[in-house]
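Structures are listed in the sections that come next.
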Structure 1
Amino acid sequence: MTVTIDTIQEKLEKIEGEIALLQAQFNQWLAQQERPSAPKPIMQFVDKTKLRPLTAKSFEEMGIHGKPIDAKELQKMVITCGVKPEDNLFSRGIIEMHKE
């Protein structure tokens, strides 16, 4: 069979028609599917005064008491316990970021 522009054009039109039919069938199928709605945020905290009572309740339930320790004091306590920040991969990353 000799290939001509007309035969190629006919084949393309046939393929394009089949693609259009498949696309229409797919769109119809897609429209019938039940899609779960996007998860809704439970709560957004912007005002810390709303968060404090919930945090206090959570800490109480977990048995956490006392005043918060600032980050530098906590770092000193961790080092006193024998942890070397330079040996910890996560701490090394933070140390590197501070140097930049």
Structure 2
Amino acid sequence: MILYNVTIKINHEAEQEWLQWMKDEHIPELMNTGLFADAKLFRLLDVDDSEGVTYAAQYFCSTMEDYNNYISGHAAEMREKGLKRFGDKFIAFRTVMQQV
């Protein structure tokens, strides 16, 4: 199992719109690629929220090949949609992990 984790800090003013967009549009669109087995969205606790709220979006792939297919075929377009909609209201970093 491969975990593609995206950690996002979204500013307070955009948080509710972003959260709704993630649940109603972004995550369903990502799941519709057929490359992920599951997705979960978490709010991080015990972190400094003074500059924004931090979330972790976790997407689960069965194989590294599925992850690579997402990155090569879908990731740029998906990221662009978020940037167009939320611009500089968030920062994100990504990690990829393998279940052991």
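Throughout, read-outs are computed from the coordinates displayed, never taken from laboratory work. In this text the structure is predicted, and so the values were computed from the model without any measurement. Cβ atoms are built from the backbone, for glycine too; each structure is taken alone.
When percent of Cα pairs over 13 Å apart, for residues 12-51 alone is computed for each of 1, 2, which one produces 71? Traced to structure 1. Thinking of 1, 2, which structure, once Rg and Dmax of the Cα atoms in Å is computed, gives back 13.4, 39? Corresponding structure: 2.
Suppose you compute helix-only ellipticity at 222 nm (-39500 (n - 2.57) for each DSSP H run of 4 or more, over all residues; to 500) for every structure in 1, 2: which one lands on -8000? Clearly, the read-out refers to 2.
Hey, distance in nm of label points 7 Å out along Cα→Cβ at positions 28 and 60 derived from one of 1, 2 reads 2.2; which structure? Structure of origin is 2.
Between structures 1, 2, the calculation of distance in nm of label points 7 Å out along Cα→Cβ at positions 4 and 92 yields its largest number for 1. For mean count of other Cβ atoms within 10 Å over residues 20-27, the calculated result is 14.2, so let me know which of 1, 2 that is. Source structure: 2.
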